[in-house]
Structure P
């Protein structure tokens, strides 16, 4: 049983928020918040989420990078392994169920998992993230001081909460979570 769950959830929020504030890139920064909170190193997973920023390639028309980053982090621990594609039903199902929980959290907070929809909630508008003028406005409107930083923090915190719930169901410790992430 994991003791300090609320502290870990808060830490995930803070690390995700601060990473987004410092670097930008919602998918990567969500993963940083989650993985660093849990003491997991997975630089390849973080690198692989580069293209998720701004709803995929900064186009804002796909799922929020924070949402996808959270789903990837959860599945990197509890997901189906390549070595057992036809036998890992418990982890495959857990990966689905955990993503649904994260989706529900996003729907409750923002009404959507789509980047552009979340921008409308947070900013009251969308941005052309390939326009220098629009990107300047995006940043001036608080993208990396309060808006996207908060979305990333919330995504990291929600994913850590879901991971800890799954670990509890399985009687796992933080050490067990770290080991399972390397399966």
Structure Q
């Protein structure tokens, strides 16, 4: 009887450990750029067809590199192109631009790179962030193509903190979005 109870308790313990192992989730970065908007109307009832695509070969936002270990890859909690579609639509509409699939003016925004590369050492880390967004406006018969880029570096003691990396990434992404939305060359090209 003792042997049966011991086996039963051991099996129960293995089952509990297995359940905890299955419920462990990978960390995710929350991408939620807070863009400071200027409440100014730039457009007078112009409309655009807005398309945002993610051209990155890998969808992770953070890669943590450690010596002699496989890289740890961390994705965003939502697809980056969906987040940017919502944010750009909101900001352009605040400026008076109508976002409509039926518009003759096509605004294509492509995410070329959005990556935080962390070199994790035993006692410290160094993180390099780079975000590149390509913008193409087709206002027949003219086409305008521009590239927007932002870089940043962060270093600190001990292990890289995902919350700090997330905050820095969101701030840099917000700056880049603000540059695009407030770009005078882009605004002039859409209105003429």
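Computed from the coordinates by the stated procedures, all read-outs in this text should not be read as laboratory data. Here the structure is a predicted model, which means the values were calculated and not measured. Cβ atoms are built from the backbone, for glycine too; each structure is taken alone.
Quick notes on this one:
- Answer label among P, Q for the case where mean count of other Cβ atoms within 10 Å over residues 82-89, calculated from the coordinates, equals 10.4: P
- For 33 (relative contact order in percent (Cα under 8 Å, 6 or more apart), calculated) the corresponding structure among P, Q: P
- Here helix-only ellipticity at 222 nm (-39500 (n - 2.57) for each DSSP H run of 4 or more, over all residues; to 500) was derived from just one of the structures P, Q, and that gives -11500; the source is Q.
- Comparison of P, Q - label where Cα Rg over 2.2 N^0.38 Å is highest: Q
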